[in-house]
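Bear in mind that the values in this text are calculations on the coordinates, not laboratory data. The structure displayed is predicted, hence computed values, not measured ones.
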Structure P
């Protein structure tokens, strides 16, 4: 595996280049097969484009002590002094993939919460820790976005249990009765919970990238078709000049059926015999997009491996 990343500051036109290569040794028992660093390079990029090398591994110390190649210099405080900014930037990147059941039944599950809570077990604590005025403002924007796809929803609010003090979200659903029906988060659909968490994250402060894995899960297909528009709308409501990058991994035809998706922001993951590789759109795909086809029509077919029938074929 080889990862090569450039990070730039638009204001100063300077940046960093970080390269990390690693594999898993084939020898030894499975439990002892830890990632083995084959390459680690850090360059500072000047505004002239010149690269100044700050780190190049493997080095002499690695050759003398192979165990050191189980850790990057980037992650160690005693070795990343000259490029700690880069380490802090990578550490600020948010990956979020809310698992509704962990939020709904957190008390019953009582599982260990991973660092940075990537699966949303403590999402309500995240909401609770936000200053009240900011929290209410964000919830109003989320409510407005939800009503655009589910008009029956209104009055999304935050409250705490009077006995236990546990935080809750509550929303009103309009129906034939004048007062409607109020529901708490454990009664929300999985899709509603995922949308609320997504829209909340889009409004959080900071400009570090946000990584979203298959945000279309649990959502009605018609809602998925509007998802890219909703994401952009909520993001712009936070700040018209918000520069936060959002990376979305998906194979959803409905999500990619929006012809307004910018071709420059599309990265294709193609399967191969040696794993997968990424690329930008090619000339043929660009031509198809330029005449009005959506990414779902012009690009998505090229990300598929063997036809489904061949994948499921079983010789008896």
Structure Q
């Protein structure tokens, strides 16, 4: 498939990265991060559906060398923490500080050069699943899966306007150029011919109405690449900016406490580690927002019940990013 690593190249890269990780991981850690795990850090996924979501990160699922963490809104996964400068309702806390507090005995947590073991990013105000590796071996193996586009990442977002359901599913293929960051201010992505390849697939949508009658869509999307603010930039570019996201043209009503974007499904299969496949229910603050909206028709009502109440893992095993 175009854009994915061929098997021979993948195997060669895997061998090289494993050799590098072996030199970096201490004998005490090994490739699996062999330290005792504190059970109180584990969060059963169903708790997110039945009660208020924890305001601190938790472990949702784990293998010896790879963890799926619950990232609450308001926690920054960026080393530079550019997003802490964005105008949000509350200052971000750094996920790296939580890792240092609870997993600081893992040497990788002290290494800012590899983002403290965080495999990828989530925007500060985005909730959901994020991967962390307790060792260099786990980190390099997982990032290779991302580079090979063998990871499934799906999100649910609430956006302005009615997405035409007759065109679904469809792909947004528009290169994104990242601007800003550091002394230049918060990072921002914009569609540009000079940008990097970026592909977002809109899988499905339910039509809703907000309290003042304006049209909204609850959309399920899948990432095929991983650029900064990709979903936010792409949906805004298509004319469907996210609710609670004024940075990309979305409305910021008082009935929505934050950017309505949730990383609900993550699946990764690392041969040396195993399979992680997690569905993260929409947390209570975002569910409360939906209770203030009106479904446009019976189909929208059914989709709300399916996606929000029961979950629906829809990523085929051969697709992802």
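Per-structure values
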quantity: Origin of the value 32, 60, 8, 0, where P(r) over Cα pairs in 20 Å bins from 0, in percent was derived from one of P, Q; calculated: Q
quantity: Identity of the structure behind 19 (criterion: relative contact order in percent (Cα under 8 Å, 6 or more apart), calculated), options P, Q; calculated: Q
quantity: For -6000 (helix-only ellipticity at 222 nm (-39500 (n - 2.57) for each DSSP H run of 4 or more, over all residues; to 500), calculated) the corresponding structure among P, Q; calculated: Q
